[in-house]
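Where a number appears in this text, it was derived from the coordinates with a stated rule and is not lab data. All figures in this text were calculated on a predicted structure; none of them were measured in a lab. Cβ atoms are built from the backbone, for glycine too; each structure is taken alone.
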Structure P
Amino acid sequence: MRTFNRILGVLAGLFILLMSLLNTLEVILRSVFNHPTLWTLPISQYLLLLAAFFGGAYCLQTDGHVNVDFIIERLGRRKRTVLLFLGYVISFIYVAVVLYYAVQVAILSGRFGWDVVTTFPIPAVILYSAMIFGLGVLILTLFLKVSDLIKQKDTDIKPGGDRP
């Protein structure tokens, strides 16, 4: 799972790079040649969505999400473990709810043939499927984080984990 998350993290980075290149192309075409494109903005928006949902699990795995760890670092081992565990449980519940509704909307968008309303329309079910995939991987990574937390030795428990 960790390797899979790293691959998704690399993909997310590549999506951001591609998005930057597309936006640079748009600026050059618009400013220098006075010939703007109609497709770079929606493609960049799609890539941003993919980067966020593909990169979320990797960010969690490497403890890259923003947190207030100066408080938890001052706590004892047992309190620290309990708070980290509660944080993962709350995150799991939140992601599970978002996943549930993403599935519901994906079903509706597939049933009714909804398209994303942009200058470069695609079936909405494609974007919702990417969200569902990313949220599913995020839930599995949350399970992995809880498992790692439970397996840690008493001296190993700390807020950070897999930071490279």
Structure Q
Amino acid sequence: MKLRINELSWLIDLPPGVAGTDATVQAMRAIIDDAQRSKLVREFADDYGQSEGNLWRFLRYYVAFEADPPGAEVLRLPDTMLREIVEREMTAGDCDDRTMLGAALAKAAGYEVAIVVMTPIPDDPAYRHVLFAVRGDEGPWLGMDAQEGYPPGSWPAPERMKAYIV
């Protein structure tokens, strides 16, 4: 499988299974780290990142689901998605895109952030879904899965999950 980061044209071959998940999450971390410092991300974080509920509602309302093409893992940059929201009042992406956008906004707003990968399928070696979690002021970690509609602090019931601190 190929990993492609839009507007950077960076393609790499992903190994199968957990190694591919780890490589994808490593790329997501780098994108989030870079994006949290962008002026546009900081502006949106000032407007929508002041509470977990506001951030969740923003992601739920402005980001429509759009699957990646078969055989590819496409990572959309948070700045690109925010520019689309400014221009068209909507953007689209899958769970990793929404996770990176939300995590970048949350980090810019001062939250601790983790990327959480999971699978609902028993004995499945691959992770099938990703979301982010936030923690402010040493409080509990709150799952943020706007794509699946779980309210802030709720978690899907996965068969297996793994968290990566960003």
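At a glance:
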quantity: Comparison of P, Q - label where relative contact order in percent (Cα under 8 Å, 6 or more apart) is highest; calculated: P
quantity: helix-only ellipticity at 222 nm (-39500 (n - 2.57) for each DSSP H run of 4 or more, over all residues; to 500) derived as -26000 - corresponding label from P, Q; calculated: P
quantity: Among P, Q, which structure scores highest (criterion: mean count of other Cβ atoms within 10 Å over residues 25-32); calculated: Q
quantity: Distance in nm of label points 7 Å out along Cα→Cβ at positions 41 and 57 - structure with the largest value, from P, Q; calculated: P
quantity: At a computed 14.8, 43 (Rg and Dmax of the Cα atoms in Å), which of P, Q; calculated: Q
quantity: At a computed 15.6 (mean count of other Cβ atoms within 10 Å over residues 33-40), which of P, Q; calculated: Q
quantity: Entry that produces 0.95 once FRET efficiency 1/(1 + (r/R0)^6) of positions 105 and 121 (r between Cβ atoms, R0 = 30 Å, to 0.05) is calculated, selected from P, Q; calculated: P
